[in-house]
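Scrolling down, you'll hit the structures one after another.
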Structure I
Amino acid sequence: MSAQVIAVIIIFCLTYLLIASRRLGFLPIGRPAGALLGAVLMVAIGWMTPEESYQAINDDTIVLLFATMLITAYLQRASFFEWIAAAILARCRTPWQLLAAVALSSGVLSALLVNDTVCIFMTPVVVSACRLSGLPMGPYLIALGTSANIGSAATLVGNPQNMIIGNLSKQGFSEFLLCSGPAAAVGLLLNLGLLWLYYHQSLPQGMRLSGAVSRDVHYGRLSFVALVTLSVIAGFFAGYNLGYTALAGAMVLVLAYREEPKEVYGQVDWPLLVFFCCLFIVMKGFAKTGLVEKMWNDLSPVMSLTRPVGIGLFTAFLTLGSNLLSNVPMVLLSGPYLHKLGYGNLGWVLLAFSTTIAGNLTILGSVANIIVAERAKKEYALGFVEYMKFGLVSTILVLLAGVPTIFLVYSSLVTGR
């Protein structure tokens, strides 16, 4: 092993440490800057040329993520999330009904919008509703985070790792939804049942909700933004390029508002975009060592997707890897080698579903969970142990039910062609 390869491994490990831990004591620069450091070092040691680093970035994923953030920002300006929250609160008469509504609404919204942004806008509403009505915040925050992750597994635009998978696999939006959607629906119902089992006895019998959410909504503006968003989703189903379909919808909104979109740009998560661009470079540099390919050559015989045992081992491998490396790096390191496991696009769907659901194992397992905890911390400290008591069981049950569902649906679609 050459000195340069050893240097690449050290850079990868350093980048991983900066990504896996929110802030290292000796280098507290955070995830985006950590990934940026790794990308710069890959080029600085001569392992990658600047041109190779640019080519490593998946442009389609970055465009789709950027465009989705723009559309979500316009939905927020049109008070879409306040309207959803007001509608939920107006119809809920018991704490359990509110808990179920939070879980189901966050799951459905996350299938159409990025789960992270759904959690950004819904967490303050959930916290406010719980505070004003005297409800315990823990169950509602856990319901929000876990359900958002599960719902996001249904589509190619539900979360960043699915966006990457969509662009790497060239799989159609409708085809992916047909395979993963039923499993996500089963997962949401299982998660809802688990919420009832864990919390229904500890919740109060009644609640008082007044003024929890502002109902000052401009319905004309909201209707227009919702119509544009639905048109974008229709474009996804029609098979158009995901990134440019979303970007076209965002530009319709920019033109309709007839103002410079400085405020909208301010709501784009630029550090996240930098993070993904640099992560593409670091993972490509690490893969260039040949170590990842060797690992897959050794593991692929026992993880063949043509056998139930292989599917089980593949799911366990992805779940463990996602919690060690984080789900996006796991997708980037696994995607190029899925063809070794056989069975067409099944591997891509399982990769998306397993890495997404694995994020529910701990509170640090997904960005969505961290967002919920961080946005609620002034009112409630959602603890690691409190979350894991629910998240561990939820992750195991949803994977045990969802993975066979995906296999059965995919097999029926393949044999039906």
Structure II
Amino acid sequence: MAPAEAVAHAGEEDGPALATQAPPPSHPSHVYPLGSRLNEAGHLEIGGCDVLELAREFGTPAYVYAEDHIRARAAAYREAFAARTDRFEILYASKAFPHVAANRILSAEGLSCDVASGGELYMALRGGFAPERIYLHGNNKSEAELRYAVDQGVGHIVVDSFDELDRLERIAPGQAILLRVTPGIEPATHAYISTGQEDSKFGIGLDELPRAIERCQGLELRGLHAHLGSQIFDLEPFGKLAEVLTAMGDFPLLNLGGGLGIAYTSDQQPPSIDEYVEVLLEGAPEGVTVLCEPGRSLVGNAGVTLYTVGTVKEIPGVRTYVAVDGGMSDNPRPMLYGAHYEADIADRMGGERVCAVAGKHCESGDVLIGGVALDDPCPGDVLVTPVTGAYAHTMASNYNALPRPPIVFCRDGDARLVTRRETYEDLALRDLV
């Protein structure tokens, strides 16, 4: 989707559905992190920390996470599986937020880790994941990445192609692997984040799978892996996936991927973790260890982004633009595939004035939200966008030479800086001139 199309799409979808006479909320919407509340001053609190104070201390834009939200979601996955089976493994899909602080929390919660590159592997190891509990993915792993994984003692490598089978058999005969399968199941999600359909750069097609299994003689084939896509609300395809993989043979491990959707807007009600796990296990045969790879559903709602309003520009008869001090460099998802978000003024939640939240980049398509009701936004206000805990920091860039924001973890009223804000000097650190 081109930037201009993304803006038009966001405006069409967000604008008409907004209520213009809603009373001020007494508490934040369910899209905010668990435990979020409005304090006595009417300010939003994340992890017990006043958002206005966080903005003063750490500046804006800033990514803010509620640590306990991440822990609670990990516990929900553990408990949902443990109530039904003792043969399971939960892998944090770290591409959603490949950060040492998050990895330390999730490794301490007993999760394993899914990495999609040598860099994510490095971050997982620094975050405390035992190498034998790490699974290396990727549709085009370099020989250097494969050697790095083998040298570090990574437990399983998920093989994506015949070329990779050849490389890995030469580099590390006997290595434990899973074969990634393209199951031919297309879920209801955006085309850019759908991965299970036949026309996919990922995996080996079902017709080719028997030949791939035969080619694994020099490696230890432990099971099959498939992934349908991301941000999926309809659970039926997951049950179908388990049936498809089970029909391909008997293996000790069956990795059914991730993809459970989360609520980005207050009108969305995704399936619960418990419902999701129930469907995964229904289709799996007894005696098989079932693996799943949650990423977004662990960290997405845990994070918010803080901005400062710079200008408010009303175009009579068209729309009102509220421009903030970030944009597509700290969250490109609205521009990439029309992702929808909500926003609030941190000390005046809710509102009646329908506005577009625009970034500061030199692009007409740099619009974070096409239409959202705010409470009379003014320059200097702190604006909060929830559900930026996944794929915001991960996909951030230095477009227009903007330094990337800091990351702040909050718990029980204490805020700790886990990634500092970049400086102008940082932008030139790798330059040799």
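No value in this document is a laboratory result; all are computed from the given coordinates. All values derive from a computational prediction rather than experimental measurement. Cβ atoms are built from the backbone, for glycine too; each structure is taken alone.
The maximum of distance in nm of label points 7 Å out along Cα→Cβ at positions 35 and 355 over structures I, II, that is, the highest value, falls on II. When distance in nm of label points 7 Å out along Cα→Cβ at positions 179 and 307 is computed across structures I, II, the figure 2.2 traces back to I. Given 3.3 as the derived value for distance in nm of label points 7 Å out along Cα→Cβ at positions 219 and 251, which of the supplied structures I, II does it correspond to? Of the options listed, only I reproduces it. For the set I, II, ranking by mean count of other Cβ atoms within 10 Å over residues 139-146 places I highest.
To which of I, II does the computed value -24500 (helix-only ellipticity at 222 nm (-39500 (n - 2.57) for each DSSP H run of 4 or more, over all residues; to 500)) belong? Among I, II, the structure yielding -24500 for helix-only ellipticity at 222 nm (-39500 (n - 2.57) for each DSSP H run of 4 or more, over all residues; to 500) is I.
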